[in-house]
1. To test your reading of the models, identify which of 1, 2 gives -17500 for helix-only ellipticity at 222 nm (-39500 (n - 2.57) for each DSSP H run of 4 or more, over all residues; to 500) when calculated.
2. For structures 1, 2, calculate distance in nm of label points 7 Å out along Cα→Cβ at positions 18 and 50 and state which one comes out highest.
3. Assuming 65, 28, 23 is Cα extents along the principal axes in Å as calculated from a single structure, say which of 1, 2 it is.
4. Any idea which of 1, 2 comes out highest on distance in nm of label points 7 Å out along Cα→Cβ at positions 58 and 90?
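The numbers here are math on the coordinates, done by the rules we state, and not lab data. None of the values given here were measured: they were computed from a predicted structure. Cβ atoms are built from the backbone, for glycine too; each structure is taken alone.
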Structure 1
Amino acid sequence: MAKRNPRTGSRFDDFLKEEGIFEDVQAKALKRALAEQLEESMQAAKLTKLDMARKMATSRSQLDRVLDPSNVSVQLDTLIKAARALGKEIEIKIKRATKKETA
């Protein structure tokens, strides 16, 4: 009889946790979503990167780091500044983890 795959039926989150990369993947996914929303808002406002950097009172290279989806080390205050420059705000909430998420 063939061996069963031990991961059959498991959740993808469980796989990421087994591999020890769940938090990294989660952080990158969140940063990618934020970067995409900022870029979309800039396009809607017809702002170039240079215009946006000026509104944030920062450099273009700093803005590039904010918009880089793989750069998860951008500080929260910088993300807030970017959102405010677009007339937006960032909302963060802490919620109860499911039993599976805490395992």
Structure 2
Amino acid sequence: MGLIGYLILSSALFSLGVFGLVTRRNAVGLLASVELMANAVNINFVAFSRYLGASTGQVFALFSTAITVAEVVVGLALVILLFRTRGDVMLDLASELKG
């Protein structure tokens, strides 16, 4: 698969992530959509790195993965807090966590 194939795959994954981000009301589904978008960006980093023959894209993908893991940890902590406070993880009335 050439560069175009990876770009098509990445754009499809990113589009699915944006669709999930817009349509989901569940906090876990929202986190999964953001993770899907981050993985699409990582595919772009690695594809362009391979295409250009440099390893900088792979390093960026590694750092991006580390940042995404930290983001997921914080997001899951907020989901647990939301579940303990309200009993569900729907984001319609999540403004109760302010303060």
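1. On the way: 1: -17500; 2: -28000.
Of the options listed, only 1 reproduces it.
2. Numbers: 1: 5.2; 2: 2.4.
The structure with the largest value is 1.
3. Numbers: 1: 65, 28, 23; 2: 50, 24, 17.
Only structure 1 yields this read-out.
4. Values: 1: 0.8; 2: 4.7.
When distance in nm of label points 7 Å out along Cα→Cβ at positions 58 and 90 is calculated for 1, 2, structure 2 comes out on top.
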